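Rule-based calculations on the coordinates, nothing more; no lab input. As the structure is a prediction and not an experimental result, all values here were calculated from the model. Cβ atoms are built from the backbone, for glycine too; each structure is taken alone.
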Structure P
């Protein structure tokens with residue numbers, strides 16, 4: 001547990017001025033993680049944020065911009081090693097570095113391709129390889145399931161599995177990142193159970209919140 005908290009603290013410090021999430025250990029009385037737009041079940045023994053981040057900072061053409069979104073994160077051994085990230089991006093900011101919006105008419109293969117392109121551009125590398133791209137169902141909606149892989153600076157192979165879909169309220173993704181050796185397969189069942197439990201809430205269809213005034217001071 002001490003090792004987990006040290007890793008989580010390091011990640012929080014690296015976030016600078018970004019919202020610092022609170023973490024909680026999931027147990028039998030604390031299984032459901034809730035955001036405004038979605039909720040899902042979490043396996044026992046996972047650390048998770050208690051509430052969603054509401055903003056993200058994105059570098060677009062050399063300028064940092066702050067955008068509305070929702071994101072919750074989970075880990076068993078520290079987010080520097082592996083993590084599950086559950087995210088909703090609003091239609092206007094679904095693919096910000098590509099300067100492309102999402103729409104409810106967007107087909108899953110198109111959304112998957114844009115997701116990969118956005119990920120590559122954000123990471124600044126073309127070394128991300130698509131191992132598979134196939135249809136999937138998420139919360140009763142047609143979507144995609146991607147398996148990606150890349151090597152970090154130490155040569156360690158990292159796998160990413162992402163489930164996602166688009167509707168009129170935005171782009172929703174559930175991503176699992178872990179070293180290909182041991183960790184990826186170890187926690188795959190927990191991840192797939194989480195995906196199966198994911199559900200959208202009625203509040204997802206409410207108007208987006210207003211961007212707070214402090215944003216203008218930092219972007």
Structure Q
């Protein structure tokens with residue numbers, strides 16, 4: 001099951017909204033915000049523009065709904081992994097290391113289930129710089145709040161580096177995820193297949209080590 005095929009816990013979106021979100025996600029990821037019209041999205045799902053507007057509102061509201069759903073999926077992963085390790089009652093260095101490793105693996109898994117996600121982010125960044133995409137500063141509030149709370153707790157417990165710049169960590173992590181999954185090569189290197197098993201193993205290992213290092217959890 002694709003990630004965006006899975007309805008959020010609440011509210012339960014109807015079938016028409018799910019179809020619209022899936023089609024719009026694919027189109028926005030392939031061409032960017034400004035190059036896609038509501039009419040094209042409607043045609044992709046066999047509906048008229050009025051029906052699309054009724055279910056999801058304007059193009060901007062639809063764009064916001066897509067990123068909101070991505071945030072919900074990522075937040076769900078964070079809370080699920082935290083609950084699995086009982087971080088609410090046990091918060092030690094080994095627990096936090098295992099949690100970070102499991103989070104990395106789960107987020108890589110989400111990108112594999114939802115391949116449009118990384119490309120959508122890359123398109124958004126380019127569109128934002130070009131001034132043709134709406135700002136989405138508040139879209140990741142759920143996940144960021146959960147991450148900030150965990151980091152603050154770890155700092156108070158003396159488990160991670162108290163000078164950690166969470167903003168830079170999350171920015172760098174996003175850049176690495178997006179760059180890898182859109183297959184962006186280094187200058188002079190051939191384009192690679194991000195789904196190649198050997199490449200994936202190497203990327204997961206690097207991402208784990210990098211995240212733990214930025215948190216001060218490994219030398």
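When distance in nm of label points 7 Å out along Cα→Cβ at positions 133 and 189 is computed across structures P, Q, the figure 3.2 traces back to P. Figure out for me which of the structures P, Q the number 19 belongs to, where relative contact order in percent (Cα under 8 Å, 6 or more apart) was derived from the coordinates. Going label by label, the one that fits is P. Source structure of the calculated read-out (distance in nm of label points 7 Å out along Cα→Cβ at positions 37 and 181, 3.8) within P, Q: P. Using Rg/Rh (Cα atoms, Kirkwood Rh) as the calculated read-out, with 0.99 as its value, let me know the right label among P, Q. Derived from Q, not from the others.
Have a look at P, Q and say which one yields 1.0 for distance in nm of label points 7 Å out along Cα→Cβ at positions 29 and 117, as calculated. Derived from Q, not from the others.
Computing helix-only ellipticity at 222 nm (-39500 (n - 2.57) for each DSSP H run of 4 or more, over all residues; to 500) across structures P, Q gives -6000 for structure P.
A value of 14.9 was derived for mean count of other Cβ atoms within 10 Å over residues 45-52; which structure in P, Q was it taken from?
Details: P: 18.0; Q: 14.9.
Traced to structure Q.
Of the structures labelled P, Q, one was used to calculate FRET efficiency 1/(1 + (r/R0)^6) of positions 53 and 101 (r between Cβ atoms, R0 = 35 Å, to 0.05), giving 0.95. Name it. Going through each structure in turn, the value belongs to P.
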